[in-house]
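The structures come next, written out as structure tokens.
None of the figures in this text is laboratory data; all of them are computed from the coordinates on show. Note that this is a predicted model, so its numbers are computed, not measured.
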Structure P
Amino acid sequence: MEDKINNEVLCILRYKEDSKEIILDYEPIESFFKEEAQTLDNLCNNEKYSISDILNYIKKNPKFNQLNGHYKYCTKLDGTYQGFSVNVDEELLRIKETELILFQNKKDNPETFNFEEEIINIKDNIINKFELWFKAYDINKAYRKCYDSEKILTFSHRINGWSNPEYKLNDNFSIEVKTNFGYGNSSYFYIKVRYKNIDITPISEWINYEIAKFSEIIRYSKSFAIRVYVGTYNGKRIFKPIIENCRWKDAMEYTKDACNCSQKSEIEFIEKYVIEECEKMVSGLEDIMNKSNFTFIGEKDSHYQVDKNGHYLIEFRGEKVSGALDFISKIIEYNKIAQINSFILRVETVNKEIQPILLNEAKLICDKLIKLNEELRILNPTYLKLQKENSDYNKKKELLKLDLIKNDIFTVSKVDLTFLNLKFNELYPEYSNFEQEFKRVYFEYKALKEKIINLEKVKKNIIVYENKINEYFKTNNRA
């Protein structure tokens, strides 16, 4: 059924008959243009019918005018430039103008212009466009039906743009369906659960993902985008969010389970959605302090392992441990519904533990940077000298190339590089040894520069993390 969501059915939540229990269900999307779609398909796929026949059929059927309007309809939830406006009369005029151009092209180029193929393309475009318009019209009608029904609590959609309707499912429980479809990489699909006016936040994601942002995690209770691996940056895997209509079923099931759990047992709900989340994050922090091999959630909820060593391990520990302090204000909110002071103390303890480690690591990196910068200073004159010599050789090679072109050995557009290099080496036999030396020094210089830049970045991050810890304890008067 998942593949039919937002195509043939809407995925909905409603109350079970004579019960407070919420169930997942499906609301059919009625086809209001079924007969018209079939007729259009027959006309467009039969060569005996012309474009004029198709246009006349549409003109004579006033029902098509019901399609006119603007549709916030996403053909692809994470696509760009979604949504469209429909004006049937303007579309018919455009199709007629295109047909006239084809007739003119046929007249001007009778032997080369494939008129029949172009007519087939126009017919295919007519079918595709009107099918899209029918779908957008039908789903809008389905939305309205759901809005008007008191039995339906919430429903799936494919509306482009920002939206965050909130649904109060009972006195203690509400959800916010936060979507931003049709904006490419900026698209998102979140469910935010609110229990007794407290936002439920998946704080364990801080540990579960190698790259995680506090500002993003606190926006939702669960994200329903699918992560797809796109590459590596600064040694970390980068993922792109993909949003598909089938994920509405997962979103509705998550909401249903959370709401039903809260109604069945407050203790069970708090244990699963609050205590367990806090425990996963805090125990994860404690593990980070003792491990160098980590498992993270990757593509499509699969897992991957990463080894971190040396300064980069300390940097990673500092990022995760100090970053967890941001969540303390969130954990304190839970104090209204659960005993969570022990989690705050454990987060503070692990931060106290790492603080001197960060200070020591920053000093070690400073010492290493002094040595590396000294090596670079010593190497720099040799590098600059060889760089100038290499530039001089390049100028000589360019002059040789121009001379060979002038003597018609080859042309500007067709230079024989093998022949050019052969002639150049004959004129400058010492160049081969120079080139080897230049490459050796160049790569040594480049490696030193990269090492210094990377260590400067790590040192800066480590200092930021230590300062954050220091500021937390200073501001909160925590010894």
Structure Q
Amino acid sequence: MTSLFTIRIKLFLAALLLPLLTIVISGFNGLYGQDAYAYLNMARTLDLLNPGVTSREFFWPILYPLFGSVLLQLVHSAAFAMQLISILSFALAAVVLYDLLCNVYDTSGKLIASYTFLFFVLSPYAFRFSTLVMSDMLCLLLVLIALKHALRKETGILNLSCAAVATVLAVSTRYVSILILIIPLIYSVFNTFRRRQYKALLAALFFSITACIPHLYFKGLTPHGMFDHSLLHGWSVLNSFRNNFPDSGMMVHQYRYYNIIATPFYLLHPAYCIFGSALLLTAAYMKIKRINLQINHAVLFALLIYLMFLTGIPFQNTRFLLMSFPLFLILMFPSYQFAVNLITKWKFPGFVTSIIIQLPLVWYAVNTPYQLSTSEQEITDEILTFNDKGLPIYTSGLEGPISYYLPEFEIKGLFRETVKGLESNFVLVIDSAEAMNQKQGSNLVVNLNNFYGNNRIIRRRELEKNWIIYEFER
């Protein structure tokens, strides 16, 4: 019989080596969009001994770039150091999820290991985030650690303290994780209090306050970022029954389904779980037939609360479901167990077939950000050859890539504020399609009208995907 330790090692190595090989073979650096470059820049500029204003004004929680800043002392490449945190978090998360399932269902062995590998390690979106310079996978690991200790049947100093500390660290990585962990943590505190383990409660309180120190040290007591996000400002129950939302730039985003339908549906989407619908239907069948279906109500309530919150935000983003995905997997394991027991003679062929089916989806999930990253690098190469005079660069949407790949240039954004007092010739890099979709009165449109109306275009170059470079003369 395969030992639990051996199973953990195999899961860890599989979840470590697969994304590591992916980025080594492809050359993907994990950077695309805006958030990844912001995290990377914060990790590179963070002064561990003197936090200063920069870290306090950083919009997101500090833990992920803090870990990156520490790892940068050992790893030369900043992007790879941040990627390595995501990969290690992914590998550890697979092991913690395995332990969590063993504890919740009081079982162990190859069945849970195969379930963890198929539905977590080979989940296209989970795999994608293991390769990105993003805080999501680190937060997911901390959420799983908190769940593992909060949901244990045994209470005491160790489990409650670990649950409390992991919760604090998860919130210090992504604020919204508190919505997932609040119910399991209350469940654990209640069980501890009911058993009159008051020392455990005091110990958990002490260690959780201690775990706040890194965040308070670098961010201070200001709630900057925590309550400034559009998730909170635009949140409304009415958004659950809408499918179009204007953004801060006055562009209207139209979606196919209402939030209340789209949000839970994405957990069943092949991007997360290719057999999600089958697992859910099997669970419904088991309930109807009154076959033993274990449900952890703390997990179910936590998932429902988080999904209810997501249906109220003024946009749709599959990324936000990543932290809730393990909750779905915890609830669906009995369905997998039931299905496997029906195909006793076909277990191994079914396992191999499932892997073959999912691998193309995993490739597609990783290839999408990889292509975007490649496109950003190609555009910055074009900017370098175009801007041979070293002029200031104004842009909207490429601030992160340009500042990373072309740090020698002065970069200014056009989206958040209007530009005043142009003092010299300059270069404009703009997505023409995005500019056309912006409504009159937005900062981007005001800035562009100012540029076109008060300056002369010397030359222009059209790039791929609607990007255009202009050189303006004052």
Structure R
Amino acid sequence: MIEKRSLSRLEKFFLLFLFINPFLDLLSGIYIYYSAVFGLPAVTPSLFVRLFVLALFALYMIKTRDKYALITVGLCALAWVMSLIGQCVYFYSFDLKEDFTYIVKFIYNLSALLVYYRIIRRTGMEKDEVYSLSRRVFCFTPFVLSLSIIICYILGLGYRTYGDRFGYFGSRGFFYSGNDITAVLMLLLFITMLFFFTSDRRELTRFQYIYMLASPAFSIVTLLLIGTKTAFIAVAAALFAAGLYSLIVLFKDKSGKALLKLILLIISVALIFSVLIFFRGSDVAGNIAASLGHIGDIYEEQGDLTNTIFSGRQYKLKKAFSMWKSELYFTLFGTGRGSHARIIEMDIFEILFYYGVFGFVVLLFTYVYTTVRVTLSFFKKPGREGIFVLGSLAVCAGYFLIAGHVLFSVTSGFYFSLVLLFAANRYITPMTLYPKEDRERGVIRADG
């Protein structure tokens, strides 16, 4: 009885944490922004919060005797140890702190996927219950994140997204990483659109309907203010998905409701920009135009489309590849993160080069297995809502290659795990993340 009560408390905390999480990076960014002014320690409080949550994740896995999760995390730790041994043997010096922090971030995100999956299975949550919880979390998160950036933009506070020889561009509020916040909003934009376009106005109060509309509208505006290449691509892709969905509904169901919702969404975005223009004048359009123009400036200067798209990451990739293939041990177990002064910023290649072929298989297995099953299940029984769900995963997969900052980010990686779990809940019946569980079909019971 005591054991069950303890597990129940942990599960309630983890569910509550879904609504606490958006504030961690916001508060962390504010802390970093003012730490130099007030002489505060460089380590942010949010780091200790997430380490505490990771410890609770591990405790939950142990208490539920989740051998699959424990083996998966254990193999990830083994992959890191093997890369660490290689660094000790082959390198005169390396950054142990960066090396350890990097793998911990990955394990944190993977653990989130495994633990929230186990909570769903152990508590017997129905698909509709998971959908309802996901709707609350995924609408709340971008609403809070976007609103904070918009308010900072109006008040002229926070960081510019990036700066180079051409000047400073974009605005990301108090978020420390522009790529990080872009990845979160990009990932959740498709999902909030799904909730809005599939919602039934008759089942919602006026406030609920406006709130569900505001979440994607704020996200679109914020991504345009952030002004990175991937932010512009995300907005274009999401609007294309919404347009495609609306046309399918129009011609297949002979209903213009989805098209009206798309028009309403565009009007809402225009209204938000009107408010920004009221406070900031012509700066709004000028800032967005400058961000777009900056992409053209880089291409005109270098005449290299590849470099314009990858922002020089291909050179770091080439260097890391040369190191990775130089020794058989590196090929099998990787060169480690600590042996590199700067990350490649391309998640898939970082896993392969830092942790080798062994780490590549071990670290990515659960993500790839689940994504493949979701995709195959969708094509067996296609549904129009899959335009948004698979669109979100596809754009995020592209982000792995172009910009990174997902699987090794405790912000965007956390939400990638949640979105993948949401997709698995929608398309895999019964929902399973492990091959053996899939064969046994329901071996896990509410008693753990």
If we compute relative contact order in percent (Cα under 8 Å, 6 or more apart) for structures P, Q, R, which one ends up with the highest value? R
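Quick check on the output: 24.1 is mean projected area of the Cα convex hull in nm², derived from one of P, Q, R. Which one produced it?
Derived from the structure labelled R.
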